[in-house]
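Throughout, read-outs are computed from the coordinates displayed, never taken from laboratory work. Worth saying up front: this structure is predicted, and the values here are computed from it rather than measured. Cβ atoms are built from the backbone, for glycine too; each structure is taken alone.
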Structure P
């Protein structure tokens, strides 16, 4: 039988990949290689959330992204989330997000408990994630090229970040460059866990050639500087992205002998122009380093 933390991680990943399907206790017990008599209790100890509550949260989280970024009808999203009708879906959605699906589609507010979900996992689970990164993730030191960008700077509560993402998407639709013709970056100026909500900053950027055209979107020119960076490829959802970044700072950096350059951590979203499921994203994380320690 697997040790429980690794089994819980395998279960979390299985749930993410099969939200459209029936996730019975018998099936989930087989995935975790753990007794069905004890799995639900062990899952709650590790995550702080009941097993079926976690599944519902994941389905509603996917529904929230679909409401914010797709034109699918609420009824279609409800059925896709395995609710019998839009009314039962709307009740569950409002209970989790404090907005109806229609309100969320118009002006999405992401609740704090959803933003900090992975941070609240039991220490044993977070340690297991770190061990998995050590075992399977390779950090390379690369020379990142000087990259000119169009930048929209989100400043404000992390819960309103989706509004800024949609704002930047609309800018790209009207002014370009499109995701098919440029690279997409996020610049992580602040840690949402240690920054006052009103001071939180997050950059939404697209590489460009030439100048940023005049616009009413408050999008400005920005340059990601050239220089050495630690590069880590993350494959998975945004939920685990923060854990991967934490691994670079907390484990890889102290052991590497490298020192940090005066530029924030940033990521490149490689699949933004493709129809890739949220849990299958390829994201490169870049941690800027000082030149004199790099090899």
Structure Q
């Protein structure tokens, strides 16, 4: 059974309701090479976990949605220029980013996994990266991780415009490993027999939808819809469709947060939210 967001959070009701009732389509963007979160179909449209997430979000808010495929590095500038209403692509919520963006609560846990050529020596510890070259997606959290950790572990890193090119660099031998989100890494290894996954970095981080700092109403409306999507199991079903597994009951995809945003980060509103999720 599917559910529809009938009312927004009691807190900030008026602003969020105005956002939900606005008639114009929501405008957003994704990195359309970041499978299985977003990728092109044969007919030129987009598909993937985040595409389904965005379309369901818009449906519950009573809005249409326009999703543009572009490079990840152009999404935040597009948000700040008001080209997009929010960023639908997976954005890792970090303290640094929370100073510049307003996050909803997380919708997926995000760990980092290395992808290597099939048959290459596996990476068992981060110390195994010494002397290697790691390929990462420009503007992503994986680029930030590589930049911060390259001196410590003695590896080099190359930056690519999209993650598909970073994986191709591994396959062609221009890089020893690609670092990406665990879901994307698993998808790459299933789709490409020339590569395989190896060591996973546990982060404790989550992916969340990103809004402009001045759009609390939009953030809260979307955040409340996410709560309903967790409560009725919708996000879990979308995850099973694209990742092949249902997240655990205590996973971010299944457990609504108490307030709006991410506890411990700038922009978090601890006011308890009691969403009214109605039947459709």
Structure R
């Protein structure tokens, strides 16, 4: 069933903000990623989190690109992490990240991260150690795929946001047919105790028990960076006290709705990821808020 405005009536909604609210009420998001040449990915994630209601957004990124990341949006905080010789976050960053994570409500890792042996170990440590909800995307998923023995040992709630190629690597399967998506996503969620967001046409969202297919989105979103935007949206929603499953379901819907609004104005061919961020305010207005908290 749908509401008069076309939004599904069963979709989770954020509670209405109290008049005496302060930024601490809406989550402290720590986003880990970015490397030399891929500064834009973590910046898109941060801007999407800010546009989706996060109270405070901190981007922890490589020293090689921190100044570039900081230049995208002045409302975002940035922290410079040690960089390796290739401009990626070095393994020695774990001590800084451990300290920052203690203050975070929710953590996300992966956009623009890049790949290295040190990052495989760093992502594995985050996955096993953090007790906060962790959204895992992009090269953080590829890092986990190299250590499948830890997938069933998360330190806390986990949300995986793979595209089909990343998901195939996670489950050790070269290709995934359209009729396997729901079954395999549900199985992986059961095995890990996490929430799977298997991206694509009618994105699959499942915690292993319930499963839903998203109804928004269009082919114009098949362009670099849109997945980074989704990670930021979901992270912000977890920080605002939605459960991982509800944050994933609502985040995927709003992400696709922003894409549909952008396509209606710009056309599908010319869309880029930042267009989704520009249309997030209208998407959130259309979805609306729920009862007062």
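In table form, for the structure just shown:
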| quantity | calculated |
| --- | --- |
| Among P, Q, R, structure where relative contact order in percent (Cα under 8 Å, 6 or more apart) as derived comes to 17 | P |
| Winner on distance in nm of label points 7 Å out along Cα→Cβ at positions 27 and 139 once structures P, Q, R are ranked, highest first | P |
| Given 1.4 for distance in nm of label points 7 Å out along Cα→Cβ at positions 51 and 259, calculated: source structure among P, Q, R | R |
